[in-house]
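Presented below are the structures under discussion, each in the form of structure tokens.
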Structure I
Amino acid sequence: MLKYENRLDLKAADISKQTQQIFTSGSMLRRKMIHYRPYICPFEELITRVPKGSTILDVGCGDGLFLNILAQLQWVSSGLGIDRNKIALATAREANKNILHACELDFKQYSIDKEWPSGKFDVVTMIDVLHHLPPDEKQHAIEEAVRHVKPGGLFLFKDMGISPRWRRSFNSLHDFVLSGELVTYTHLNVVASWVESMGAIEVERKTTNRFWYGHETIVFSKMS
């Protein structure tokens, strides 16, 4: 089983500084949102859950912040980010040009309700994606993500917390204001049951609060 023993002493400010060096194109508003996101989302915790030298698939990669930071830190050997948003993927690719260290990264367009890339990876991540998916697509997305994990690999899942209700309400308002979406949430135990049905076991669960946002993370190890 892969282990995440190689810890980094990172803080949100460190990751924000890295994003400012990498994400230099696009509108000022979009850049600022990327630069400040590490203060809201606990990326410093998520990074250290990825074993050093892994191959990684990031499902719903958006602007590619997570993969590009991992590459900048020389933390992964290769990575593939998939998303349905062409504009976000273009931002991810432009940022990748500013990576100081050679790393095989690619960003491709996929609608995960219809198609997925081939191959399996040491680590598959799904960060703040599930609450954006329609209810009838959620289980399929989780199962496909786990299917792309190599035996002995890890599935790293994070989504916004559903309790307490006031934190969930703030995040729902956030998503509605920024994207016009009415998001829906899934209890972590339900997610865990879907993952475990695919032959993985839960090895860590953590809740992290930042300002008025709640974050729930589970790490799973795939047995076969």
Structure II
Amino acid sequence: MSEDKTAIRNAATVIVLRDRDSDPHILMGQRGAKAAFMPNKFVFPGGAVDAADADITLASQMPAVCRDRLCEDADASLVHPIGVACIRELWEETGLILGTAGSWAATPPPDWQSYAATGHVPAAHGLQFVFRAITPPGRPRRFDARFFLLDAAEIASDLDDFSAACDELSHLQWIPLRKAREFDLPFITEVVLAEVEGRVRDPQPPQSVPFFKNGDEESLFMRLKGRAPVAADD
């Protein structure tokens, strides 16, 4: 069956923040010139949620407040696969490991075999949901993208070793946050950067999350506030 290029696909993007207390840097790479979506642009690692992501077991879940915000104006069953997609896309596109040391209870699926071979299992507790945006109509690809902030201290591998990365992003590098806008960025990335800059000194996940809801009939700017905060041990 051919891909429906008009469908809005769920996606997950990871903003890895390094040295936040001294000289904040973020991890970005450049998309290829022939890419159908955002060619040549510098972007954060991320991509579409795969159906198989729902079947991957996580050693830990993202914070309860983040899961709560993800459920607003969305199918609650997406929370788990979106977290999994963050970890998978980060591994595939950068070779960095977000997880804890451990063995898989069953044979991992093909997309996870190289990750499992490192001796880790995926863990989502470090992911903080900070932004959501739907690609405007008229683009060659449309995504309902959730952006997650991740402190680099949660990475279990060498932060400067990108040797296991695929070739989807080139020029992977840690960019000083203060200089990020000097690069060729998509508009939405510039908007997300402003949100990240406001969260550098705050290690806690946000209580509300900005949402650019671009529909076929109208475009709205909303804030996802979810329900009342859920207990931390939920």
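Rule-based calculations on the coordinates, nothing more; no lab input. This is a predicted model, so every value here is computed, not measured. Cβ atoms are built from the backbone, for glycine too; each structure is taken alone.
In this comparison of I, II, the computed figure 16.2, 45 for Rg and Dmax of the Cα atoms in Å is attributed to I. The value 18 for relative contact order in percent (Cα under 8 Å, 6 or more apart) was derived from one model only; which of I, II is it? The read-out was computed on structure I.
So if we calculate distance in nm of label points 7 Å out along Cα→Cβ at positions 10 and 154 for every structure here (I, II), which label has the highest result?
Between I, II, the highest calculated value is found for II.
Kindly point out which one of I, II the value -5000 was derived from, the read-out being helix-only ellipticity at 222 nm (-39500 (n - 2.57) for each DSSP H run of 4 or more, over all residues; to 500). Checking each candidate, the match is II. From which structure (I, II) was Rg/Rh (Cα atoms, Kirkwood Rh), for residues 138-209 alone calculated, if the value obtained is 0.97? Clearly, the read-out refers to II.
The greatest value of mean count of other Cβ atoms within 10 Å over residues 130-137 among structures I, II is that of II.
Work out which structure the value 0.65 belongs to, where FRET efficiency 1/(1 + (r/R0)^6) of positions 74 and 186 (r between Cβ atoms, R0 = 25 Å, to 0.05) was derived from one of I, II. Of the options listed, only II reproduces it.
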